[in-house]
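No lab work stands behind these numbers, since they all come straight from the coordinates. What you see is a predicted model; the values in this text were computed from it and never measured. Cβ atoms are built from the backbone, for glycine too; each structure is taken alone.
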Structure P
Amino acid sequence: MHLQHNNEPDLIQTLYSALTDRDGFHRFLEQLTLYIGGDAAELLVINRKPLRIEHIWYYGLSEELLSWYIDSNMVAVDVVINTAIRHKPGTFQTALSFVEESNPDEGSIRWEEEQGMLDAAWLVVESSETSSVVLTIQRTVEQGPFQESEIAALDRLVPYIRQAVALNRQLASRSEAASSLAAVIDVLPDATLVLDSYSTVLYSNKAAQLLLDRERSLAIRDERLSFSENELQSAFFLASTQVVRASIGREGHYTETLFLKRRGRQPLIFVLRPIESSELLAGGALVSIYEPGSRELPNAEQIAGYFDLTWAEAQVCEQLVAGMDLQHIADTLGRKISTVRYQLKQVFQKTACTRQGELVSTILSALLR
């Protein structure tokens with residue numbers, strides 16, 4: 001078993017630090033490779049027609065090998081890449097599960113033998129009609145093939161990887177302010193705020209400003225997010241404190257979800273995620289506010305398919321994402337409260353989540369489009 005379980009929180013922290021790290025995802029790929037016991041890893045932006053690599057972050061590849069790969073147009077015969085770009089975003093897959101059926105040509109076989117490669121785990125992070133973003137991790141013969149438990153561990157990282165790549169893409173699209181977190185959040189469709197290490201509001205995008213203008217129960221006062229509901233204000237204080245502590249390495253990775261109830265309307269959803277300290281920010285939190293009236297929330301069918309849950313378990317998750325408490329869920333679904341609690345416990349085991357707030361954040365990060 002190669003997996004280094006204790007490194008997962010640090011790994012997620014490093015992933016989000018890529019948003020402000022001048023080296024991008026290189027350091028994350030290094031830690032990911034060590035975490036899973038691999039030999040090398042790459043995060044590639046691949047153009048479909050013509051097939052070519054537009055950008056690459058990597059670890060474990062020599063400059064000589066990388067130059068040869070690109071100059072020889074090895075992407076054209078790379079079985080993993082050519083398989084991945086035909087898939088939609090999903091979970092991690094392994095090369096050994098399909099490579100024997102793919103009839104690789106002599107060039108691809110010779111390249112793999114020269115590098116001593118045995119297996120590769122790959123993930124389609126993003127996909128469009130013109131391009132794909134693919135993450136791959138290689139294993140040598142000495143390191144052995146990827147095991148099911150290791151793929152499951154990698155799958156727990158998928159929602160975070162997908163969100164970080166999306167945010168990085170938004171940052172890159174604003175070249176004039178590419179070094180600023182404010183430029184990242186300003187182009188996001190949902191209301192988004194950045195809190196510093198003191199939980200004060202540093203930035204808020206246009207969507208957040210519009211939301212604050214029309215929601216009387218929500219405001220920014222003395223540079224802090226303020227709620228008219230005292231109970232929610234206390235919950236937000238505790239959640240932001242924990243998330244900020246996580247951002248500076250004082251806690252394990254910690255995300256939280258809170259709901260602002262509104263009379264006659266669906267509640268606003270607040271998801272808090274840590275932002276690691278960097279040259280731009282000495283730790284802090286990213287606060288995303290989702291408004292169900294303007295965004296379609298993940299449904300039970302989507303949740304069941306993505307997280308491999310039973311229909312009954314996915315129904316509980318759908319209600320949780322909508323801001324319902326367990327008693328309301330039991331009443332709505334016609335189940336005993338003890339049954340709902342048991343089903344939630346099963347969901348925790350399958351998703352590696354330990355709290356309802358973490359679970360909702362994970363579902364939204366994975367499935368909200």
Structure Q
Amino acid sequence: MTMLSLDIRLDYPDFTLDFSHDLPARGLTAVFGPSGCGKSTLLRVIAGLERGARGTVRFDGTQWQGTSRTTPPHKRGIGYVFQDARLFGHLSVAGNLRFAARRARRAGAQPDEAQAIAALDLHDLLDRRPDTLSGGQRQRVAIARALLTAPRLLLMDEPLAALDAGRKAAIMPYIERLRDHATIPIVYVSHDLSEVARLADHMVMMRAGRVLRAGPVAELLSDPGMADAIGVREMGALMPARVTRHHDDGLTELGVSGGQLFLPRVQAAPGTALRLRIAAHEVILSRTRPAGLSALNILPGTITEVRRGDGPGVIVKLRVGDDDLLARITRRSADEMGLHPGVACHAIVKSVSIAQTDVGTNGTQ
């Protein structure tokens with residue numbers, strides 16, 4: 001059953017949001033696109049904060065907005081996490097959480113404060129004021145506070161955008177656990193493709209206020225036709241993997257459908273399901289299995305698509321085991337190697353080319 005169905009239009013003097021799409025009923029849906037394409041405005045429409053929006057918004061069979069009536073924001077059961085945490089500065093962390101829980105109880109819900117505190121690892125922060133917290137800590141509190149409103153739907157508007165790389169890496173595992181274990185569907189806005197690749201189950205690509213493409217995130221990211229929308233440099237496929245073992249030399253062995261990969265030590269127990277984002281520009285192709293190379297990751301595959309653009313490069317899509325992989329090489333190399341659909345070849349991936357930020361848990365396995 002469709003969880004969130006939108007058919008809305010909102011006109012501004014220099015911009016129009018014209019969005020008609022059904023979002024899936026579970027997991028984390030990422031709304032992705034460049035700044036100014038209407039992502040945050042879309043969340044505000046879902047929340048009922050944009051009075052000028054026309055059309056319909058339906059959630060789980062209930063009409064929130066239509067021609068006859070509109071459900072006010074406080075009655076939609078939405079939790080909202082903004083780019084800035086927006087905590088109450090005069091209250092401690094515990095006070096901020098209690099405020100949200102009291103509002104939920106007045107509405108008849110029974111939020112579990114202990115569970116939210118444990119899930120976001122806030123025990124040691126409860127007595128502190130927001131101005132003494134780091135940016136990542138404030139966002140963890142903001143997420144917990146949103147959860148304690150007992151929402152039916154969680155909206156997250158670029159919650160990591162204001163954080164540096166270290167704090168962003170520290171908070172991502174909490175969002176992964178929320179995605180995998182909470183029963184609340186999440187709509188997550190971002191213009192950072194690495195966040196989308198690591199966190200999302202489903203992806204909606206926006207451009208100039210409209211839906212450009214939508215579908216499972218692994219499917220869209222492995223489509224060479226997305227190069228113009230995403231950017232050639234950002235192209236890369238998602239590959240599910242599972243931790244096999246940790247070796248004494250500091251490498252972690254991962255099992256993938258097409259063989260095995262070796263990465264610098266991954267902090268995950270054997271058996272853990274992961275997803276890897278492998279950048280297309282970090283993949284080298286060979287018609288025969290190479291010998292005498294320092295690269296450890298060599299995966300056999302079959303070419304399924306060769307995408308040629310106007311420039312000197314091409315994007316090659318391969319089927320490796322049960323998964324897709326992309327490689328970006330020069331047009332000259334593709335011609336000299338005779339690459340076309342159906343050709344067998346080997347993909348070589350450097351161990352160090354897969355960044356730790358491109359390795360995330362995969363609760364769908």
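Starting from the value 16.4, 51: which structure in P, Q was Rg and Dmax of the Cα atoms in Å, for residues 200-295 alone calculated from? Source structure for this number: Q.
For structures P, Q, which has the highest computed value of distance in nm of label points 7 Å out along Cα→Cβ at positions 216 and 336? It would help to have the intermediate numbers written out before the result.
Values: P: 4.4; Q: 3.7.
Largest calculated value belongs to P.
With helix-only ellipticity at 222 nm (-39500 (n - 2.57) for each DSSP H run of 4 or more, over all residues; to 500) derived from the coordinates and found to be -13000, which of P, Q does the value describe? Source structure for this number: P. One of P, Q was used to compute Cα Rg over 2.2 N^0.38 Å, and the result was 1.08. Which label is that? Only one of P, Q returns 1.08 for Cα Rg over 2.2 N^0.38 Å, namely Q.
Taking mean count of other Cβ atoms within 10 Å over residues 160-167 from the coordinates of each of P, Q, which one would give 14.9? It would help to have the intermediate numbers written out before the result.
On the way: P: 20.2; Q: 14.9.
Considering all the candidates, the number was obtained from Q.
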